[in-house]
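Scrolling down, you'll hit the structures one after another.
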Structure 1
Amino acid sequence: MSKSLNLIKDPIGLLLRRIAIPASVGTLFQTLFNVVDTYFAGKISPEALSALAKSFPIYFIIVAACVGVTVGGTSLIANSIGEKNKENVLIYFAQTIIYGIILSIIITFIGLYYGADIFAMMGSSNEVINLGLQYTNVIFSGSVVFITVVALNSLLHAEGDTKTFRNVLILSFILNIFLNPLFIFGYGFIPPMGMTGIGVATIISQIVAFLILLVKIIKSSSIKGIIIKHFLPSSTYLTKIFFQSAPISAALFMISIGNLIILWYISSFGELATAGYGSAARFNKYYCCLY
């Protein structure tokens, strides 16, 4: 636990300010990250912008899983910290990572196998389907990075550290400004990738986030004493994480279904209407609920 922050003894008002404000700033920059994606997708074509909008219900499957891992891992680790049960802290942290990896394998299969069908359900043209898959196939192929990032961050959140992830989100936003045009339009030995480039830029940003959080976690006194046996899958602990995380993931999955229905209706007005809706929706709070 941070030397300057004591979740048990510090005044509630102080804790709220020091935890909530950095988290809010991080959320702002996550929203801006998505706005950057939208801006550069518009530079490709209106159809690309429509494809990015229609990728939202598919991409939100990852978001729902990540929120579940965050909520489940954070709450169980935080309870163990409050109980001063160091062994449970180590076990829940390790099992949260294992749970996230298992979940990412399932999600990757769903996204890669059913992505085209979901785009078709929203009344997409063949061009939009192809553009959308260029983006979502990259995102789902790297879903393990997304979920591992939030699994690592669950320990920091449980300790009351929201500043580290805030800094990671700010850095990701800055990286995205440079990586998007680099991979979309190409430069030097890097070929132009179009919509695939948006996905590649996102994955690279997530890898950087993973490395920063990993270094922070390794230096944390909270995981001193962690060994390989803590990472051996335990049905008991995995089940507890599942039941802690499943309700919020299911609720957010319903948001994905709702947006799929909305986009299906909007598609009847054409891909330009969908592109316009998608641009506006990037400011919607649900895009940043992962954090």
Structure 2
Amino acid sequence: MDNTAQIDYWNGAAGEKWVRDADRLDRMLQPFAEAVLTAAKPCSGQRLTDIGCGAGALSFAASGSGALTTGVDVSEPLIAIARRRAEQRAPAANFVVADASAWVPEVKADLVVSRFGVMFFADPVAAFENIRAGTMPGGQMVFACWRPLAENDWALMPIVAALPFLKEPPAPPPPGTPGPFAFGNPDFVTDILVRAGWTSIRISPWDGDIELPGANAEETADFMLEIGPLSRAIAEQGIDPVKVKEALVSKVRSLTGVEGHTYLKAAVWIVEATA
């Protein structure tokens, strides 16, 4: 399998954006880290692998249970910040720059977790076969993945607000194309895991509102322009973001609550499986 495109993406401008916004993104995505760990129930002494660990938030939370945590990610900038943060948050946590679809741990994991880190493999069946090979027989895997874009207002709303300024609406990728919403169809996810040798598969919906970063409408609009599907559409179509930002600011102000924070709907699958 060839994950070169994703490796290049996460080691380029995208990785740097996620490093810069690491604290804000961790706060936004905290509900999903909690959902994964509630289902996974890590405990002291377990060997735990965090796939697509990014800046390390899920790894740090898992380490708090006493689990022996290793975070794996293709992004050198994100692993670098994870290691720096670990000095204060979880000194025992280990972080590795590696492609989880090919990485072989020194010791097999008892538990595998991920917060939105498993939807980007060029060959997901082969990737999950390799992850299973690095997991003890009977070991558990729990991960969060986004449901379809249409169910996630936090990502859809910025695109809708920007449509008058785009040359064309962003075309949805073919089903199964690596990307944040690749696992929106639960039947597709089940098929991948079954073919990769995982058993006892359970897929549960998570629905709720999440708080977008930003102390005011301008900051939230800036975040929408930098992270998410809209940012890719603007870059690919060469759109001037200034007018788009004006539309986003107007929309965000119409949604902002009394406290000045912006909450939008998020829809996720929590997936559990046994090696």
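Rule-based calculations on the coordinates, nothing more; no lab input. Predicted model, so just to flag it, every value in this text is computed and none were measured. Cβ atoms are built from the backbone, for glycine too; each structure is taken alone.
By the measure distance in nm of label points 7 Å out along Cα→Cβ at positions 143 and 191, tell me the structure among 1, 2 with the highest figure.
Largest value of distance in nm of label points 7 Å out along Cα→Cβ at positions 143 and 191: 1.
Same structure, new question: Among the shown structures 1, 2, from which was the value 36, 11, 8 of semi-axes √(5λ) of the Cα gyration tensor in Å, for residues 63-150 alone calculated?
Of the structures listed, the value fits 1.
Taking FRET efficiency 1/(1 + (r/R0)^6) of positions 31 and 87 (r between Cβ atoms, R0 = 30 Å, to 0.05) for each of 1, 2, which is largest?
If we compare FRET efficiency 1/(1 + (r/R0)^6) of positions 31 and 87 (r between Cβ atoms, R0 = 30 Å, to 0.05) over 1, 2, the biggest value is for 2.
Can I ask one more? With relative contact order in percent (Cα under 8 Å, 6 or more apart) as the yardstick, tell me which of 1, 2 scores highest.
1
I've got another one for you. Thinking of 1, 2, which structure, once Kirkwood radius over Cα pairs in Å is computed, gives back 19.1?
Label of the source structure: 2.
Which structure, out of 1, 2, was helix-only ellipticity at 222 nm (-39500 (n - 2.57) for each DSSP H run of 4 or more, over all residues; to 500) calculated from, if the result is -13000?
Structure 2 accounts for this read-out.
Work out which structure the value 5.1 belongs to, where distance in nm of label points 7 Å out along Cα→Cβ at positions 47 and 167 was derived from one of 1, 2.
2
Tell me which structure, out of 1, 2, gives 1.7 once distance in nm of label points 7 Å out along Cα→Cβ at positions 39 and 127 is calculated.
2
If you don't mind, another one. Comparing distance in nm of label points 7 Å out along Cα→Cβ at positions 55 and 239 across 1, 2, which is largest?
1
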